[in-house]
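Below, each structure is written out as C-alpha cells.
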Structure 1
C-alpha cells in the first residue's frame with residue numbers, strides 16, 4: 001500500500017534534482033571554473049546577470065520538456081511495481 005506514496009516521492013525528488021539551484025547559487029555562484037554550474041543556475045545567470053531573456057526562456061522550455069519526458073518514462077516503468085487498490 002506504500003508503493004503509490006513511494007512513487008510520488010520518487011517523481012518529486014527527481015524533478016527537484018533537475019531544479020537544483022539555491023545551494024549552488026548561495027555558496028559558490030557557479031564555483032571555481034564553473035564546477036557547480038547546474039542547469040538551473042546557468043538558466044538564472046543567463047536571464048538576470050547577462051540579460052539574455054530569450055535564451056533563458058528557451059533553456060526553461062528545454063528543462064520543462066526534459067522533466068516531462070523523464071516523468072512520463074517513470075510513470076511507464078512504475079506500472080510494473082506500483083500497486084493501486086482499485087485496479
Structure 2
C-alpha cells in the first residue's frame with residue numbers, strides 16, 4: 001500500500017499544519033478567511049475516506065487468506081501485520 005501511504009502522509013501533513021497554526025495563537029479569524037480552505041479540507045476528507053476503503057480491502061484480503069484473523073479488530077490485525085517483518089517482536 002505504498003501509494004495510500006504517500007497519500008496519507010500528504011493529508012496528515014496538511015491537517016497537522018493547520019491544527020498547529022490554530023493552536024499557536026488567536027489567528028482563527030485569519031485562518032477562517034483563507035480562500036479555498038474549506039474545499040481543501042473537503043478534498044482531504046475524501047482522500048482519507050478512499051485510503052480507509054483501500055485499507056479495509058487490504059485487511060479483508062488478509063482475513064480471507066488467514067481465517068483466524070476474522071476474530072481480530074482492525075487495530076489488532078494492523079499491529080500483527082506491522083510486526084510480521086520482525087519475528088522477534090511477535
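Listed values, structure above:
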{"quantity": "Structure with the greatest value (metric FRET efficiency 1/(1 + (r/R0)^6) of positions 56 and 72 (r between Cβ atoms, R0 = 30 Å, to 0.05), set 1, 2)", "calculated": "2"}
{"quantity": "Parent structure of the calculated result 4.7, given that distance in nm of label points 7 Å out along Cα→Cβ at positions 24 and 64 is the read-out and 1, 2 the choices", "calculated": "2"}
{"quantity": "Which of 1, 2 leads on relative contact order in percent (Cα under 8 Å, 6 or more apart), largest value", "calculated": "1"}
{"quantity": "Test item: helix-only ellipticity at 222 nm (-39500 (n - 2.57) for each DSSP H run of 4 or more, over all residues; to 500) calculated as -20000, pick one of 1, 2", "calculated": "1"}
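Read-outs throughout are calculated quantities, based only on the coordinates presented, and are distinct from any laboratory measurement. Quick caveat, the model's predicted, so the values are computed rather than measured. Cβ atoms are built from the backbone, for glycine too; each structure is taken alone.
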